[in-house]
1. With percent of Cα pairs over 33 Å apart coming out at 28, pick the structure among P, Q it was computed from.
2. Comparing relative contact order in percent (Cα under 8 Å, 6 or more apart) across P, Q, which structure shows the greatest value?
3. One of P, Q was used to calculate mean count of other Cβ atoms within 10 Å over residues 21-28, giving 20.9; which?
4. For distance in nm of label points 7 Å out along Cα→Cβ at positions 85 and 189, find whichever of P, Q sits highest and give me its label.
5. Could you tell me which structure in P, Q was used to calculate helix-only ellipticity at 222 nm (-39500 (n - 2.57) for each DSSP H run of 4 or more, over all residues; to 500) as -24500?
6. Quick one: distance in nm of label points 7 Å out along Cα→Cβ at positions 253 and 285 came out at 1.7 when computed from one of P, Q, so which one is it?
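What follows is calculated from the coordinates using simple rules that are stated; it is not laboratory data. Keep in mind that this is a model prediction, so the values were computed, not measured. Cβ atoms are built from the backbone, for glycine too; each structure is taken alone.
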Structure P
Amino acid sequence: MTAYGHYPVMLEEALEALAPKGGETIIDATFGGGGHSRRILEKLGAGGRLIAIDRDPEAAERAAELREDPRFSFRAGAYDEVLEGLVEGGGEADGILFDLGLSSFQIDEAERGFSYVQEGPLDMRMDPTSGRSAAEFLNAAEPVEISDVLAHYGDVPRGEARRIAREVAKRRPLQTTVELAGAVRSAVGWKERGGNPAKRVFQAVRVFVNDELGGLDRALDAAEKLLRPGGRLVAITFHSGEDRTVKRFIKDREGRCVCPPDLPVCSCGAEPTLRRGLVRKSSPREVEENPRSASARLRSATRTNEPIGGR
């Protein structure tokens, strides 16, 4: 745990896969509490460079002290937009880290509207200054759209999703997190196994209003273009939608290559742009110390020498 009350999940595993060193350029695409960025700076040499990204206005404040390090720079904005801007500017990187999901700060601050156990405004936006809030979506959408969002982004069973959507519509307008959690509880009750049923509902609405999976797709595409040959892509995911997106991206770029992993150029004709690394889970000790890390999965890949698109 950092001095700021934030647990950087799978910190050492991420650093091992990212392997920052010397004068490399590393991008921390999800600065959050800054735990990963601080460890990256410890590993980089005097000529190294770390670019941190976050669209949460409060993250920019937490990055203030690191700006004293000349190797560190912070870019405010959605990571897909910032990464695409770096591509357009001809940028390159030796490593890119995505620590997806919410930071402890966002979960613990009830006024952000992410918590289903603390009362707060029904907001859930990563950047509270832009976009449509959870309340605006839930109070205006047709029940069928709400149920589709719950099923698609939260893996809520279809029958439960429809019951929850009808209950939400019946109780509108909803203004607080407690009101949404109450609607969920009324619609589906409480399960002895599987935990609070509101967890998946809140996840689904949050992912939808922030376009998290769309943004992740765009960010991964940009990351592939930014990575130099030998560059490392590392992603820590926390729910099935994120994990499927990262897994599919790496698999698609790896293609059907059957060459040895240490061969720098594909000779079997598959022309892969990425080679996948190991998949890691949080250690039992980390899960015990930080239960929020239980669902975390780390996936990594290394950029090959193959040009994108076979060009």
Structure Q
Amino acid sequence: MTSAATPTAGRRVTPGALAVLVGYLLLAPPLFLVGPFALLTLLARPKTAREILWLAASGLLLAGMLSAPLSLGSEIFRASGLVATGVFVLLSIRGQSPAGTRAILAVAIATIGVILWARTLGIAWGQVEAAFAEMLRESYQTFADALSKEPGSSNELRTFMSQLQASAPSVARVIPGMLGLQAIAGLVLAADWHHRIAEAPIGVRPGRFRDFRFNDHLVWGAIFTLGLLLVPLPAPTAAIAENLLVVWVGLYAVRGLAVVVTLLAPASPVLKLLAGVFVLLVAPLALGAFVAIGLADTWLDIRGRFVPPAPSGA
């Protein structure tokens, strides 16, 4: 051969994949990504310098997260992350199911485990909500203190930050649902990067994001959850329904985003960049649009209509 072989397509570290990795580490609990990645890479018996370097970096980051001081909210985050990591790795070793299925099952088991752990310790749902609200207030206060040191900070901005702090209890009520979505994303992302880095990866590699879908009949679960919210329920049961609805909204929003990404695949990089900037500028409206597209894809199979089938029926 006169030239080097082309790297395996699924194992290249592309700028887009790296941007998604950094974005997750900045915006979501890193434990759901770093934990399973480090454990999967360790069990894959790393031999190359590339594997050892990534394992060392993830191990140091994981050690720093596990040694941080704990509040009740942080302890819940850590417990759920560790249980989800263990279950996901076990499912990856023993089964050949898709990464998304493994992630959802791991998060479901971790949720049940954390609920049983909290009940054993006598921790009520009100205490959990209060702990999450306190975490939000602390993060908002840290951000507000940083802004107050800037010479151009205005009264309007400080008023906005105070409104955010006042909304902390309402946001804390649905943090478990948001945490579940972040955990599923982190576990799938960990599996994807494990397959990019490891020479002999464990488990089935996650598929392309644009192919993301799930059973169409699950829409009835979302409808049933929405119906529960229309019925007067006691506080814990109502909170469970609200958080479950958050998970449904997130799943259908991701499905809608996958449809949009598929339709934009032939577009130029400039058009894709402009579309991404526009989505960020109108994030609340974009979220509603993605949910609507995801729900419509349940009945219309939008990608099947716009993407031509492979030749010879393959």
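1. P
2. Greatest value across P, Q: structure Q.
3. Among P, Q, the structure yielding 20.9 for mean count of other Cβ atoms within 10 Å over residues 21-28 is P.
4. Structure P gives the largest value of distance in nm of label points 7 Å out along Cα→Cβ at positions 85 and 189 among P, Q.
5. Going label by label, the one that fits is Q.
6. Of the options listed, only Q reproduces it.
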